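Please go over the structures that come below.
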Structure I
Amino acid sequence: MSLHPPIAITCFKAYDVRGELDVNLDNTIAYRIGRAFAEYLNPSFENSKVIVIGSDIRPSSDDLKKSTIDGILDAGVDVIDLGMSGTEEVYFATSFYHAIGGIEITASHNPINYNGLKMVRENSKPISADTGLTDIRKIAEQGSFITPAVRGKYQLKNDKTAYIDKLMGFIDTGKFTPKTIVINSGNGSAGPVVDELEKRLGSQIKLIKIHHQPDGSFPNGIPNPMIIANQEVTSKAVITYAADFGVAFDGDFDRCFFFDESGRFIDGSYVVGMLAEAFLNKYKGESIVYDPRVVYNTQSVIAQHGGIAQISKSGHSFIKQVMRKTQAVYGGEMSAHHYFRDFAYCDSGMIPWLLVIELLSNTGKSLSELVNGYIDDFPSSGELNFRLNTLTADDICKQLESQYSKDTPSKNTLDGLSLDFGTWRFNLRSSNTEPLIRLNIETKGDKALLQAKTEEILQLLAKSGTISADA
């Protein structure tokens, strides 16, 4: 038994570990989490087993990874180090190497003074608070670790060939027509993968790469394309280079964000509808999973193309669980997470833009032509974020439900509060990753109604003491 003094660890969240450096996350905590993770996944220590690990480009990531690796090795479990990588590379490698688990050291789009650990178990299955994270936290806090007979072994395997092969398997480059695409990697971890894909895409595809070199100081700002101010550079580049579309990534590139040929940012919910339609054209009658925040367009697409609609609570752990249960071919969230059955039911930021190249080539349409009908038929507010003052999210939901009870809307509490009035609806929910509540409003083809109801609910929220948190 290896004894370490008990400590409190406060950086565990609903789906992962995310903390402020030297406040509630440091190398000592990373060691404990790595060791607890290995001990939780491999309690018998009878055979040599392996955990894969990667890290993003943040200055703190390498040291945190080394400490996590030390914890895994001290637990008697082998390590495959992927080097600098994105989260989806860990998802891929966990299944590819038949590992018992995988860890990505990343804080994604959070400020530079934050970092974290995203974890999966065998077959790239998610781990959340109710499926293992709580147990891992307890083991790490208690510090009474099992001492194995033999320390684990370390290997560095940073060759991306098998992963790139997997990505390329989703598309047929022989059907590509000439396209120019702006790629904004945000100085995060995406650049090297984009470079490898560029070699495979053929002469028909021209990539304009901006903010491309990985740089943990983030000289062009934290890579968070959801912030409106951060969207301008990609939008302008699309126009400058007369590109067919633009793509921007967050720091660990498990999300991608699209801009059409006019530089317009495309809300993620419409991308979900577009990819759902593309998959249902290929795979008749399959299940599509989506989250409850914005639903009208996705439900319409699934119904029109003969798919099976499967709704899930927001968040990768829940989406993946429903996808596995229903064997859904595709799942999507408006937050720009896109999940694929043939990618171990995991999310990928690289697969979607490759599919869009193929989709534009096959249809002969522009990106705006593919989504304009969606936008006109089902306008939405986009996600509006608020910080709470004195009331809780439950308090706010109860107030709104009471306010609208006279209209007898259809109510759903799968994820926060959803009220559907037939011609319009809204969803209000707490963020699982930030101290915010998030509001989405949509209508059936009525932009004036959308504006009126958005203003109405914003006034109600202001009276309740919320503060807008949108950039």
Structure II
Amino acid sequence: MRKFLLLFLLAGQFIPASFAQDGAGLTFDKAKMDSLLDVISSKNKAMISVALSRDGKTVYSRAVGYSTISADKKTDATIHSRYRIGSITKVFTGVMIFQLIEEGKLKLSTPLSMYFPSVPNATKITIAQLLNHSSGLYNFTNDSTYSSRLSQKVTQEELLASFKVPVVFEPGAKHEYSNTNFVLLGFIIEKLDKKPYALALKSRVLNKIGLTETYYGGKINPLAHEVNSFKWEAEGWKPATETDMSIPAGAGALVSTATELNKFMEALFNGKLINEKSLNEMKTMEDGYGKALFSFPFYERKSYGHNGGIDGFQSQAGYFPEDKLAFSYLSNGVNMTLNDVAIGMLSIYYHKPYQVPDFNTVTLKEADLDKFLGIYTTTQLPIKITFTKKGATLLGQATGQAAFPLEAVKENEFKFAPAGIVLVFDPANKQVTLKQGGGVYLFKKE
């Protein structure tokens, strides 16, 4: 349910197409896209399912990696494998809220106190502010105890009780992402429809547009083509946590496939679920936030959609209205920055300059790592980083976090691709520079 707001801020000139046409009259270099997924799979950078469709017709779909991994067996994922989609669920929730508004059962100005008066600031918070994350409600998944109880089933009453904490800011003062907003919106849908969220979703969305591989998730069931999620460690892919789906609810509890997410986005933008006025409300950005949608630019184009992250799953679904192009990826194991997959997929589709990465690394001996080991501190951040080794793999561990394996890209340079971290060591001066998200931080060895 984490938010991964990925921006495709690139520049360049359009390259005339010179490939075979797809079913929608455009061109697509399938071989190049295959080569991107081939190297991602062979280098253990991600296990992922992707899909592109234009005007309702699939241009490309493929899955690489495994749906399940055990000591004696690995089961290949397919394009029909079903992944937890995390916060992309919020778009489905937003659509149902706007359907209720169109039916006259709700208004954007309706106060939260109409349904849940015990929530802090409920009389001041509106449906609109829940939709665009300007409510000021604390994001309950940020609680320090959240990770210790994410596998435990909870009731609506227990979740509501956990929301009774001080607000972060007054409603409308600013925008800040909070899963709490959409859990509450899901509960409001249940109150107004007088049925569980899963059944409301089925009648309001899934049955209307013929989605059969999308639904409210439960305990992961491989026999139902549902995939487990994994995290990359020095020894390979290891099982990730499994959140009980009573917790994310309308903020992140759905399961789907990449192809069906494209169908959903196409239906949303083609008037099959809500009217044009409602869609325009969803698309209207304030401080970078729409109402259950975000905007992703790619060169001169603009798409709308959402990202998702829950346990070891990461995902994104988007739609370019002018081109009638939908794209989605769903991953159950990540060892790279998945924004790079989206950039690659769209660059190949639109024939932008793009070279498939080789993900080459350098091989160091176990003894080569000794000069990096130790505890490092900085005056710029309230954390320490401890570097240890496991065999020929360097491990980093920040204060309060689990250890993570680092890839050597040069003799003194390492990266942790899933978090976009680059570490450049200066052994002679006993220091390391950490680069992440545009920030540069100097750590010195104790």
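Quick notes on this one:
- Taking distance in nm of label points 7 Å out along Cα→Cβ at positions 42 and 410 as the criterion, the top structure among I, II is I, with the largest value.
- Looking at relative contact order in percent (Cα under 8 Å, 6 or more apart) for structures I, II, the greatest value goes to II.
- Here the criterion is mean count of other Cβ atoms within 10 Å over residues 322-329, and among I, II the highest value is seen for II.
- Origin of the derived value 19.5 (mean count of other Cβ atoms within 10 Å over residues 186-193; candidates I, II): II
- helix-only ellipticity at 222 nm (-39500 (n - 2.57) for each DSSP H run of 4 or more, over all residues; to 500) from the coordinates reads -6000; which among I, II: II
Coordinate-derived values only; no laboratory data. As the structure is a prediction and not an experimental result, all values here were calculated from the model. Cβ atoms are built from the backbone, for glycine too; each structure is taken alone.
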